[in-house]
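Only the coordinates and a few stated rules stand behind these numbers; no lab work does. Note that the structure is predicted; figures quoted are calculated from it, not measured. Cβ atoms are built from the backbone, for glycine too; each structure is taken alone.
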Structure P
Amino acid sequence: MVEIPTRVLVEAMVRTDGTVDCGDLYTVAGLLGMTDQQVRLTVKRLTGDGRFVQEGRGRRALLRATAETRRSIDPDVEYVALMYAQDRGRAPWDGVWHLAGFAVPEHARPARDALREAILRLGGAPVQNGLYVSPHPWEEDVLAEAAALDVRGHLTLLTSRDLRTGETDDPRALARHWWPLDQVAEGHQRLAEVAADRLARLEKGLTGSELLTVALELAAAFTEAMEPDPLLPPELLPQPWAGTAARELVARCWALLLADPGPGTTRLFDAYAEVVAAVTA
């Protein structure tokens with residue numbers, strides 16, 4: 001069974017109208033091996049943080065997601081579309097490395113640390129102290145992060161086609177040197193195992209809460225595999241790449257889930273329907 005944090009479960013149970021039926025929530029939580037106490041504590045925490053508003057009590061309660069919560073829980077359609085486009089050879093790499101360098105003063109250390117974390121979250125890899133690289137045109141995103149932290153004046157952006165580290169300028173060798181690709185591949189292999197198992201179950205036929213449970217497990221496993229993935233283009237990855245096979249299995253699962261989602265499906269289904277539409281466009 002895929003481990004799903006209770007908070008993730010609650011957010012995934014948001015329906016298209018922005019509400020969560022707590023009766024359905026407790027039912028699915030039970031299928032996932034969660035206790036009622038876990039759910040109650042998480043609901044209390046989420047409402048206390050202002051992410052949901054609760055109406056009623058217990059299993060008869062209704063949760064209403066705030067606008068910010070609804071925005072934050074939807075998948076990044078452009079990001080997912082790019083990964084599938086790369087998998088299918090529709091987004092070849094242009095050979096350009098994009099670099100970001102910064103030297104934020106010590107008195108602004110919190111902002112410096114936050115900028116570094118933001119760059120890593122965007123898939124950048126450290127080349128050396130204060131210098132990070134990506135194969136993607138990330139300038140607007142990096143500038144936005146720096147501006148939000150008020151350190152834009154300490155940021156330098158540049159591009160290059162002839163980077164070298166040590167004795168090599170081979171792009172694949174550089175990618176393996178800069179990014180932990182073995183660890184990323186292991187995450188995708190775990191995702192493939194989950195997706196293959198859920199695909200077999202879907203092909204046999206599931207209904208109601210079972211379908212929703214599979215959707216939640218797939219979404220959680222997919223997120224776990226993709227968060228540390230810098231989404232490098234195929235030209236920089238060992239081939240065959242584990243992520244390509246894993247994502248193809250996930251796509252096959254969602255095709256079955258969306259073909260007959262059943263009544264009362266959540267916002268999660270609508271969000272992934274948008275993703276599938278972008279992937280197949």
Structure Q
Amino acid sequence: MKKSILITGCSTGIGLYCAKKLNEQGFNVIASCRKQSDVDKLQSLGLQCIQLDLANSQSIVQAFKQALELLNGRLDILFNNGAYGQPGAVEDLPTNVLRQQFETNLFGWHELTILALKHMRQINTGRIIQNSSVLGLIALPYRGAYNASKFALEGLTDTLRMELKDTNIQVSLIEPGPIKSQFRINALKAFNKYIDADNSYHKDNYLLQQQRLEKPTKTSAFTLEPEAVYKCLYHAIESKKAKPRYYVTFPTYIFGYLKRFISTNMLDKLLYKSK
């Protein structure tokens with residue numbers, strides 16, 4: 001029997017690549033996107049795709065119901081992936097904008113996970129895989145909203161994994177560093193929409209951030225293709241015992257290591273230079 005998987009955030013990048021690859025591998029894939037135009041695009045590619053807005057509770061409930069119907073009542077795997085980054089210094093972030101970041105990057109994932117867990121308990125098996133970030137391990141300046149959402153996701157997921165220890169439901173975190181995607185483009189839109197850069201104490205640093213986000217090519221020599229995440233996702237799905245954590249890209253490995261072995265002050269200095 002083909003394994004079934006629901007993937008969020010499939011309009012571009014990691015989500016789209018993983019949905020296409022798993023579909024090619026014979027999985028019963030339900031991809032999801034926030035915008036109907038992206039749903040139509042993926043359907044034209046031959047993928048089963050539904051509309052799911054992680055910031056809308058009604059959309060989450062309806063989409064999960066629709067996914068189960070398309071999967072003939074059985075979901076084996078949930079890959080939570082849909083997210084975005086809201087740049088800006090902490091002091092410049094309107095609180096409602098921080099809430100929006102958490103609605104999409106955490107609360108929506110939590111609500112969808114609850115629905116999936118209820119179903120997986122009924123079938124007595126399942127896998128929950130969360131696409132986190134190196135910024136769930138360490139923080140970088142001017143990424144406070146995104147840092148916070150991923151730190152929260154890490155804590156919630158670690159807790160969930162322990163609470164499911166005596167079940168047949170496995171929980172994994174994937175923690176990528178820089179991956180080729182539309183992430184910077186979307187982050188720049190969010191920055192321009194919500195951050196008053198001209199009247200900020202951080203105006204000069206914001207100019208550097210904008211230049212980084214505007215670059216059409218990768219900004220780091222360590223940037224990998226989405227395939228790097230797919231390899232970890234595939235292992236988390238198919239291995240008898242999935243890993244609790246999957247590091248992806250050199251920055252994740254190096255900062256994960258340094259966080260354990262150098263002082264906070266020293267790590268801060270290194271991270272500030274990486275901003």
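Some points to look at:
- Test item: Cα Rg over 2.2 N^0.38 Å calculated as 1.00, pick one of P, Q: Q
- Structure from which -15500 was derived, helix-only ellipticity at 222 nm (-39500 (n - 2.57) for each DSSP H run of 4 or more, over all residues; to 500), options P, Q: Q
- Structure with the greatest value (metric relative contact order in percent (Cα under 8 Å, 6 or more apart), set P, Q): P
- Distance in nm of label points 7 Å out along Cα→Cβ at positions 97 and 121 derived as 3.9 - corresponding label from P, Q: Q
- If distance in nm of label points 7 Å out along Cα→Cβ at positions 9 and 193 is computed and equals 1.6, the structure in P, Q: Q
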